[in-house]
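Engineer: Right after this note come the structures.
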Structure P
């Protein structure tokens, strides 16, 4: 019954979802006809630093080999051009071309009711997920975005500072985004950042790539689910949309 309740809650708030293992298996099968496999492709994964995201990263590693870590708070890649170029330099070159699987997942938790809280193993009560996005929403509810120091760069809290800069404009006195809206905004930001890095760093190389982004949804029991956002492959400059099975 809990699984069914969660499925309904996720679909209502975020859209159709797949179990993480089903998603990773589907993506591997979908990319095979386009020439991507574990031997000729390097996977790069952006997810939140939260330990709840580790099983998804492990599932990707089982399918594609050890992945380059792009992770940061809320899953939005913050490593910049220099960090991304380091990942590119690790790619195998087969048949004169490199291949990159660029994955990015923000995340949210649910115990079957509203999004944003999940009971973690060994804890007596639910805690926020994503904690960074929940903190940002609390700041927006308190009107913190009107203060001059709101989006100042704190060298001892760099990643949260950058999240405020990216999403702080979403809140105003008339509307504070729900956690679901912030989560969807984070998924879009992940796609935007990966696409920027591709245009800046990958297009100049003899390379094919896949961008696969979405939202990880954690539950107190069973595996996480994936709500896909963008999934497409670019081979020899030809783009193919990859559509996950409907659920």
Structure Q
């Protein structure tokens, strides 16, 4: 039963995350914890799935014309090297995850009651974006996620981008950070999960369908609720594991 159910769950998780421009690492980590995957394999498996699903999401959102380079590069410039560093650091403090869960819970509340997109977005301050990107990059490497789950609410709450622009930027942000994090794990040496191929195929199918629906079909209110749901999954994962 688990051999059939696990790929289905990974496909559903990829669909939900890709629809809002995310790779799904937080959700994959939660599923792997439920499935009893060895902690030594969880981070690398999540990052591998993240790379492929986030790339699919980015391509779909880019094709739909939602990507803004000037909203992407200031965050990525600092996050990429620090994601590599973060992947090489051990995580021993459970309090950190609980604090991050609280921060994401606040973001959920703000997301659900945030007004609709404004016609104009505020300019992104360079130093602020570099600082935020660096912190998110370090944390994403440490946790085995791409960082979009943190970056998305920051951009939206500060008014720097619209919902679908944020999804497009987050997708590429997750991709480059996941690649950087994987590079750090390769430097340390890691063994791939024997089940990763099956999970990857399922995630690719779900990710493609979700990214297409999110970039071309879903309206902004639907995306807002899906993003809040995705953040809630991340909160549960961070708080309970």
Structure R
């Protein structure tokens, strides 16, 4: 099949044999795709660098669409945008590892091309690269992500004292399923109603950040059939341990 330009967000790699990798990418043109990086780990291997496939790098590939979930091959690869701060910032790199786990699970269920979703992720990552205050970025991004995959929270009834995580709506009746109330409910609503460039104005204590992230993960578990808590959640909470 003829190669063409493919814009891709890298999601992770797994080793294949002694010298090769398989990379999962979410692409603008074709949705979720997997590519064989043959011989990339060998000394005399391919010209394509393994470092290009770090989690959530933004790439421009010369590759064909992979029919019937088969592995594709990349002829050429380069960064489409070069991060200025992320590669040198432990907190930001940890955020990208966490979000790559989240996004891989989302795209495993939402495999088709979705240009608005692709551009949202790309824009969010480029914004993160310019920021210093990171503590709510992952929570904000996960909540805004739901707008593109069909379960954005309905908070139209702001007077209701509960947010029902299963129905995704505010409730006057205490739900039997997982729910938010009190300060967590208020922060949930506040983050949903705040633009990315203003989230640094929302101040939460360490424990509140951890609890809120756990509730966001529960929300994803309730609405995505195969979703599991990312393995990097505990590491992320430790990094953002300061108030």
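Engineer: Compute relative contact order in percent (Cα under 8 Å, 6 or more apart) for each of P, Q, R and report the one that scores greatest.
Structural biologist: Top value of relative contact order in percent (Cα under 8 Å, 6 or more apart), among P, Q, R, belongs to structure Q.
Engineer: Can you spot which of P, Q, R the value 3.8 was calculated from, given it is distance in nm of label points 7 Å out along Cα→Cβ at positions 131 and 203?
Structural biologist: P
Engineer: Using Cα extents along the principal axes in Å as the calculated read-out, with 62, 37, 29 as its value, let me know the right label among P, Q, R.
Structural biologist: The read-out was computed on structure R.
Engineer: Can you say which of P, Q, R returns 2.5 when distance in nm of label points 7 Å out along Cα→Cβ at positions 83 and 179 is computed?
Structural biologist: P
Rule-based calculations on the coordinates, nothing more; no lab input. Being a predicted model, the structure only gives us computed values, none of them experimental. Cβ atoms are built from the backbone, for glycine too; each structure is taken alone.
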